[in-house]
Structure P
Amino acid sequence: MIMQDELSIKQATNIIKQSKYLIAMTGAGISRESNVPTFRGADGLWKQYDAMQLATPDAFRANPQLVWEWYSWRQDLILKCSPNPAHETLVKWEQKGYLKSIITQNVDGLHRRAGSHSLHEVHGNLWTLKCTSCDYHDQLDAPAVGVPICPSCSNHLRPDVVWFGENLNQEIMLNVYSELDKADVCMVIGTSALVQPAASFPLLVREQGGLIIEVNIEETPLTPLATVHLRGKAGEILPLLDKLIA
């Protein structure tokens, strides 16, 4: 590690130790280190379908069987992945009281599997079901088989994720903005800083005088605004920070 990296690591360590309300925001990068596949873009094709053709309310209404085949395939792939040292370090920090909450754009459920509790999943969770008609919700432990049916009203159950063209869950968003309002440090891990409204979350912390620690394998639009940018894998950087904090 070059000297500048050592200085940045030391600076980030001091910020975390001195923080009064540290929150973390995570994106696809932290999941990629657990070998979770990317399901959007050129490498996101399934059979002949693009994710944007399947992750919509219209697609589900037209062919729930096809959409569930895709989600069951995704669930099977993700079930074979495990939380990595970055997930585990965040759990440790939560248990020690350093970390107050996690805001995640990921739907894979790896934060939950790692043991995180104060978790705000802005795009939903792949392993949670909700009814298309009533308020019924359920949790899956294994990939779905066929098209799940609601035991309350006999209508189709769907993945409780935010599809293209849908609004974010307002209750979750109220909790997210409450956390952002309280935060004096926001650690941004593995996000592209491009997807809105999540890309604006760290900026809200910064606008009220808070600090930003960015952990990413590359620079993003957030990098020039971050208090400190740590370039590298979260699964390597977070355990290093943990050792220095201890």
Structure Q
Amino acid sequence: MAECGCKKKVRLRNVVLGSGHLALIMPVAAKDKDEVVALTKEFAPHDPDILEWRVDYFEEVENLPVLLETAKLLRKTVGDKAVMVTPRHKEENGVRDIKPEKKKEILFALIQSGTIDMVDVEMRYGKMYIQSIREECQKYGVALMISYHDLVHTPESPEIISLLKKEVELGADVCKVSFVAETYGDNDRLGKAIAEARKDGVEIPIVSISAGPKGTLSRICGDVFGSDGTFVSTGKTHQIHIDDVRTLRKSLKLDR
């Protein structure tokens, strides 16, 4: 198994990204407050490491009082479970077009609420925008994930390494890259690029995905390919079922 190589680990409550444990991240893609609570209760018995609240699915995401009320209910429902918030951009597999300044207002409100542990911001927003969010995260002890998604293919290794280093330069606590695997070899190429990036100064946790049918292997044994986390489901979203991931990892003797 590939070693993590992280010199800088990130603690999110009871989860430590970069510790060598592949964190199982479960998206909560709910349209309203009641569904957020219902899904988090449904997910609880499966015990994911991190819940990802995909607020771009939330119909009243721009109504801050409703959003914050829901965030408090989510925290009450999940107890001490780590929660990250993602308002995904429509061009990177998001479902709602939220204007940049409104998205920043949403993120600031959630960061200040004391209910969340990490936010995900796409690299596309640039240095000044991301820096302002990073500063707010640092004030309130919230981690910052900076992400990049290519919905078509897997770039060559030098580009992958460059993207990861750019995320670090922008102030990420955690890097995320997601590419579509056109061949099974793309899984391996991504893993080798991550290994090279870690030798070349990327010392923070990385969550990486080879998306698509030929990237399924990366979702089951992402740590073999250098990832510190993988996304799972209970059949509500397109990811592999969390129970199947755990069964396969046990069979492959990947979990220590």
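Values quoted throughout were computed directly from the atomic coordinates according to the rules given, and no laboratory measurement underlies them. Source: prediction; values computed, not measured. Cβ atoms are built from the backbone, for glycine too; each structure is taken alone.
In terms of Rg/Rh (Cα atoms, Kirkwood Rh), for residues 20-67 alone, the structure with the greatest value among P, Q is P. Out of P, Q, which has the highest value for mean count of other Cβ atoms within 10 Å over residues 100-107? Sorting by mean count of other Cβ atoms within 10 Å over residues 100-107 in descending order puts P first.
In terms of FRET efficiency 1/(1 + (r/R0)^6) of positions 148 and 236 (r between Cβ atoms, R0 = 35 Å, to 0.05), the structure with the greatest value among P, Q is Q.
The value 21 for relative contact order in percent (Cα under 8 Å, 6 or more apart) was derived from one model only; which of P, Q is it? Clearly, the read-out refers to Q. Largest in distance in nm of label points 7 Å out along Cα→Cβ at positions 116 and 132 among the labelled structures P, Q is structure P.
When distance in nm of label points 7 Å out along Cα→Cβ at positions 60 and 212 is calculated for each of the structures P, Q, the largest result comes from Q. One of P, Q was used to calculate FRET efficiency 1/(1 + (r/R0)^6) of positions 28 and 164 (r between Cβ atoms, R0 = 30 Å, to 0.05), giving 0.65; which? Derived from the structure labelled Q. Given 18.1 as the derived value for Kirkwood radius over Cα pairs in Å, which of the supplied structures P, Q does it correspond to? Clearly, the read-out refers to Q.
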